[in-house]
Structure P
Amino acid sequence: MIVVTGCAGFIGSHVCECLLELNIDVIGIDNLDPFYAEDIKRKNISTLLKSKKFTFLEANITSTETWNEVKKYNNIEGVIHLAAKAGVLPSLENPAAYIDTNIVGTQKVLDFLKETGIKKMVFASSSSVYGNNVKIPFSEDDRVDNPISPYAFTKKSNELQIHTWHHLYKIDVVCLRLFTVFGPRQRPDLAIRKFVQKIENDQAIEMYGDGSSARDYTFIHDTVSGIMSAWNYVKNNENVYEIINLGNKNPVQLKELIATLYEILEKTPNVIQTTMKPGDVNITFADISKAQKLLNYNPQTSLKDGLIAFVNWSKKN
């Protein structure tokens, strides 16, 4: 049995599906945070709820009562900790909420592991910890002392928190720095989903900056395969604390992303250029050699194929 926090989210719901397909019992925790519509999250877990191997706790990871409830279950092997307040720009407006969920919430997870003697965790960190690193591609050995958003500093803080508990209480952890995950069920606040909706409705889309900013877009199925490989790695090894990039090693400029979407949707481009937003980084670019070595990670999905899959899902939903 594995506990998955953030089970109703974009990534979490896909991870839970994968675990159930492997015949693994799952306790899913999610507070259905109103950051975006609750009905979207309920739809994400609608298939999961049909499985007898899935237990859903609608609860907050910052609550001691939540973890007291989880302690009632036997045979828990570990935690895949995906729950977080997400989004760079919203974190500028309400940093306290990010500190509460991301730092206090993660502390509650670590306390649960310490108190129960459960020793295994996979944690979703973020490429945002790299800030505006001038050296590319981003390597796990790079210094990450210059985050440029509250969201980013909470994720850096989480890595430090987790290392401390690994050192003190021998908890085995892989921290995965995820790079711009996209695909079916993508959050409605993220660029690709917003762009597709606007293009389909013949509305203009806003392009921040001159379009030269770039992201290492990583398809959801590749990300989930990396998360599952990380789980198997941490499960089968002792004295583990690793930080590992999970990206696609292929940054794509914003203007190329937009052009590809217009091509797929067979629409005439209608783009308004606006200023870059504070907290946004210029580029994300993952060095994935460590993931390839330790996790046998090998992303398979091109940007265009992933966007086609997302567009097809979007039209059905």
Structure Q
Amino acid sequence: MEKKDLRIVYMGTPEFAVESLKRLVEGGYQVVAVVTMPDKPMGRHGSVLQGSPVKEYAVSQGLKVLQPVNLKDEAFVEELRALKADLQIVVAFRMLPEVVWNMPPWGTFNLHASLLPQYRGAAPINWAVMNGDTETGITTFFLKHEIDTGDIIQQVRVPIADTDNVEIVYDKLMKLGGDLVLETVDRILDGTVKSVPQADVLPETELRPAPKIFKETCRIDWNKGVKKVYDFVRGLSPYPAAWTEICLPDGTKQVLKIFETEKIFTQHGVQVGTIDTDRKTYFRIAVEDGFVNLLSIQIAGKKRMTISDFLRGYRYTPGSRVE
């Protein structure tokens, strides 16, 4: 079969999924439809509907777009079946019911932003950086019943620098993901794919999950050491952002989002969570093995700013701390 004759249905939603779709279209493959999330209400009153990044790209290329609310809906399933796809590709989308992933004769494969079986779940890039890993990667694998457990097709390993935040790693994996999706389809087409069960490639270290991140997930635990807090912040920067509360002696509190920090390892006798500042150039928080120096932050109602800009308008009260 020629690549122009291979009928592909592509499923994805965020910017991360656009790169792979773009590579397929530019590579000459026949994408017969794109499945993405329904448009989201935007604006103050929700009166404007905003399509996903994948939808915007698909529309710009004249591709058919399907936006089911329920992936088990009979009308959607029949419309999908009528497309007679040979292969389905999933990148950053929802969990598919078996009636969908088991439909095409050549199967359905997923691009996942980790070295499976590590970091199965919704937020693999965040958790890899938050946990201080020095390496991550991308994996293509065939879908099966349990989420992120299917047989591995290909993997690419990617180093994580100590200075990388999640945005930097995200961009690296997004670009490499486009390459890997195209290479995986090429191999499926020429019949050279030899998938491997995940049980055959279990790492020596324990498996770490990558659950969805919620607001409370992003709250900093200052009882952790310097390195753990530093990694936690960069693993959530710039979005959704780690946060803490400044607690004043009078009991009032102010939420502070933190985007960038600096590690200071030193011995001290300061209580964990205590704020130490010269009120001009530095604003650091005591932890058990040193200080975490804040470099870039945001307070409610304001834009992201450097710590020096923050201190110009911040009235420090002795005895203030973070929780």
Response to the item:
One of P, Q was used to calculate relative contact order in percent (Cα under 8 Å, 6 or more apart), yielding 18; that structure is P
Discussion item. Suppose FRET efficiency 1/(1 + (r/R0)^6) of positions 82 and 298 (r between Cβ atoms, R0 = 30 Å, to 0.05) works out to 0.05; of P, Q, which structure was it derived from?
Written reply: Q
Practice prompt. Work out distance in nm of label points 7 Å out along Cα→Cβ at positions 98 and 162 for each of structures P, Q, then name the structure with the largest result.
Written response: Q
Discussion item. To test your reading of the models, identify which of P, Q gives -12000 for helix-only ellipticity at 222 nm (-39500 (n - 2.57) for each DSSP H run of 4 or more, over all residues; to 500) when calculated.
Written reply: P
Item to complete: Given a value of -0.36, -0.88 for log10 I(q)/I(0) by the Debye sum over Cα atoms at q = 0.07, 0.12 Å⁻¹, point me to the structure among P, Q it was derived from.
Response: Q
Worksheet item: 1.0 is what came out when distance in nm of label points 7 Å out along Cα→Cβ at positions 18 and 218 was calculated for one structure; which of P, Q is it?
Response: P
Item to complete: Work out the source of 0.05 here, i.e. which of P, Q gives that when FRET efficiency 1/(1 + (r/R0)^6) of positions 42 and 210 (r between Cβ atoms, R0 = 25 Å, to 0.05) is computed.
Response: P
Response to the item:
If FRET efficiency 1/(1 + (r/R0)^6) of positions 178 and 290 (r between Cβ atoms, R0 = 35 Å, to 0.05) is calculated for P, Q, the one returning 0.30 is structure Q
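Values quoted throughout were computed directly from the atomic coordinates according to the rules given, and no laboratory measurement underlies them. Only a predicted model underlies this, so the values are computations on that prediction, with no experimental measurement involved. Cβ atoms are built from the backbone, for glycine too; each structure is taken alone.
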